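Got some structures for you, see below.
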Structure I
Amino acid sequence: MISICVPIYNFDVTNLVTELSKQIKSCTIPIELILIDDCSNHEYKALNKKACKGLGHRIVNLTENIGRARIRNLFLEYVSFDWLLFLDCDSLIISDQFLQKYISTSIETKANVICGGRIYERTHPNKNQMLSWKYGIKRESKPVKERQKNPYSSFMTNNFLVSRYTLKQISFDERLSKYGHEDTLFGYSLKQEKIAIVHINNPVLNGDIENNTIYLKKTRLAIDNLVSILSSIEDKKGFINEVTLLGFYQKTKEKRLLGMVLFLSPIINTTFFFFLKLGWVNLLLFNYYKLSYLAKLLNKKKS
């Protein structure tokens, strides 16, 4: 028995609800769909209310925005079943066996967390969306064999099944009120507690490619969160080893190149931002942009 959990913020979930409703009807076990709206604009609330009308799904409308971590924990107050399937609101279902695959895997495996994965359209978007799309294709859209090599660092919140007991035991860190890396910390916590996680080939399609400016802003917010996590975590070395950007920072520091990065930071933050914003995307350029921003934050924290 599965509770499908969809946190919503300013997005039309009509297509997602339509496909999930169709598959729920064809399943032989009880499945419920719960949507929690994190204080979206009125137009989206109206669209999503219409999408669920007459289908028996539950929509909870929050009166204030509580953020990506806290809203996921909140589903525990509304679900009826022992397995929670979390889907981002911009997910698109691409397989008519999507729910059945999760049902079968939950029966066959002893893992408490099952990750389905994410893919992106292969058609090139406009230049003003190139950064999000290219990063998604190269870094997030990984085949199951590659994800399973590093199961905890490959964890993403957009499409995963978790036991109710596990979510109660771990939960998302509600101190992370800004955007980003709540999934990184959750995956790391699963590893620390030795909770089994398995990756399967059951992806959703990312249905919302952000423009470059918004994506760069979210990237900076995510790094802000990453610094906050690092400052509060006990096993800093272990956490650094799990996060690619932190590992990149550590290697730069060990090679005594951090001073140069900090010296060039004003140039990197303005020039690289300019090129990335325009859609002249090179992921190495993007890596150094993130490294520069991270180094600046950590250096400021020391002083």
Structure II
Amino acid sequence: MREITIITPVYNDWAAFILLVEETEKVAKENAFRVNIIAVNDGSVYVPKIRDDLGELLHVVSIRLMHLSRNLGHQRSIAVGLSALNKMHKEADTPIIVMDCDGEDKPSDIPRLLAEHDRHSNSIIFAQRARRSEGFFFTLFYKIFKLFFRILTGSTISFGNFCLIPPGALEKIVYYQEVWNHFAAGIMHSNLKWKTISTNRGLRYAGKSHMNLVSLVLHGLSAISVYTETVYVRLILTSFLVIILDIIGFIILLYVKYLTPLAIPGWATNVAVGLVLIMLQAILFLTILSFAVLGYRSMKMFIPAIDFENYLRKTEIIV
């Protein structure tokens, strides 16, 4: 019988997590596979006695809770869970499913991820949502984020954390520092092979989403931060372009004033002063960016596979 491992971050969503386990049990029974579940407790205020609330489990063969020492956010919780799993080596030869516990990532899509994995065994398979059901403002900000992401990085991101990781890719993923800030963008930046399948967003099992406007903005910035060096280079090139255009504009003004009989309007002096100020600001911005790049490249890298133990308090076996 086929075996998979699910890693899901949980932050005070234990009612949703219990429903996720029960739904996963049904899907596993229908499709004849065994499931190991690793829930990363992301610094929850409370943790109930989960086993008392679960029914009979035949296909969910193990459940473990990894308790973090503090709240890190779901992106870093995923990185800790993957790094701990990689160190344990227990399920290193099984496909790994990364998903949220709230029901928006549906267990019923796991068989489709496995089928695509069978066709492309060396690729990470992401579930790309073909239809979104969020409110107007969330959708608007999401589109704005994707636009800025495209402008600043030159790449397009259209999926979240829900994915299947083939066994051979886990050890590589946990050594990329980029997945610490944003899992999906980190995979894109890693140049590992990945593909997408189309899925629909599920309905939340229970409770309310912890995602607010501040969280959304930070989530978007975290994705962009994965491409820090690319963003720096693009901004540096933009600064160079602004400086060159300023110089060209200033030269045109001087040429018209001193080398042609054309009359210069009174506001030309103001334009010249404005061009000089813009050029000075661009030079200052370019200088700051250059030192920022040098400082960033001299920083010690944070490697999840090595540094995750600083945040993992203990592991508890539930089933």
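Laboratory data are not the source of any read-out in this text; all were calculated from the coordinates shown. Given the structure is predicted, the values throughout are model-derived calculations rather than measurements. Cβ atoms are built from the backbone, for glycine too; each structure is taken alone.
See the values below:
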{"item": "Highest-scoring label, criterion being mean count of other Cβ atoms within 10 Å over residues 199-206, among I, II", "result": "I"}
{"item": "Structures I, II, by relative contact order in percent (Cα under 8 Å, 6 or more apart): label with the highest value", "result": "II"}
{"item": "Source structure (of I, II) for mean projected area of the Cα convex hull in nm², for residues 127-214 alone, computed value 6.6", "result": "I"}
{"item": "Entry that produces 1.02 once Cα Rg over 2.2 N^0.38 Å is calculated, selected from I, II", "result": "I"}
